[in-house]
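Please find the structures below.
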Structure 1
Amino acid sequence: MNSALIDFDAAGGVDLDRLERSLGLRGERVGIGRYRVTGGAHDHWVDLYSASHPRCDCGDHLWRDRICKHIMAALLREGNERVLTTLPRLLARVHAA
């Protein structure tokens, strides 16, 4: 299987707030590494493999150049190790709050 080429370190790691918001989204796989992400105010399209980096049509990704919650949702569904191994940190933060 292909692997999304994401430089998490350059992006500051996996953002826990975006990861938390991604958990409420649904991702429908429409192709290899391609998702229609629903559950928010608008539907979004994510392509994890084009141009050697993930892309989403939302403003957070396009204008801020961030790994947005929609990309996080797609990465979760792809079983991305970096995102999955961050889930315990998110759960610990939620539990401590």
Structure 2
Amino acid sequence: MLADPTGKLTRDFDVMIEEDGMALRGTFVINPEGEIKAYEVHDNGIGRNAAELLRKVHAAQFVAEHGDQVCPARWTPGAETLSPSLDLVGKL
């Protein structure tokens, strides 16, 4: 997590509300290659959950290391993962 006192990142990620001079609450998970792996943008009246953000970071790290597996909803480190296939469509 970081601050953006100049507003450069908020503009780059298109979360700046120019007329108010402030940004929406944006959360972005970006891998070392600079690819966005997860993001959420909330209105300023809606809080974010740091534990959920950390879970998403762990899931992104797991998938980067184990490309043949995916992390289902509410996955936590050490929990079961899934092998992606068309057989899973509509069953989760």
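The numbers here are math on the coordinates, done by the rules we state, and not lab data. Please read all numbers here as calculations on a predicted model, not as lab measurements. Cβ atoms are built from the backbone, for glycine too; each structure is taken alone.
If distance in nm of label points 7 Å out along Cα→Cβ at positions 28 and 68 comes out at 1.8 when worked out from the coordinates, which of 1, 2 was used?
On the way: 1: 1.8; 2: 3.4.
It traces back to 1.
Given structures 1, 2, which gives the highest value for Rg/Rh (Cα atoms, Kirkwood Rh)? Don't jump to the answer; show the numbers that get you there.
Values: 1: 0.94; 2: 1.05.
Going through 1, 2 one by one, Rg/Rh (Cα atoms, Kirkwood Rh) is largest in 2.
As an exercise: relative contact order in percent (Cα under 8 Å, 6 or more apart), calculated from one structure in 1, 2, equals 27. Which structure is it? Show your work: numbers first, answer last.
Working: 1: 27; 2: 14.
That value comes from structure 1.
Which one of 1, 2 has helix-only ellipticity at 222 nm (-39500 (n - 2.57) for each DSSP H run of 4 or more, over all residues; to 500), as calculated from the coordinates, equal to -10000? Walk me through the intermediate numbers first.
Working: 1: -10000; 2: -7000.
Among 1, 2, the structure yielding -10000 for helix-only ellipticity at 222 nm (-39500 (n - 2.57) for each DSSP H run of 4 or more, over all residues; to 500) is 1.
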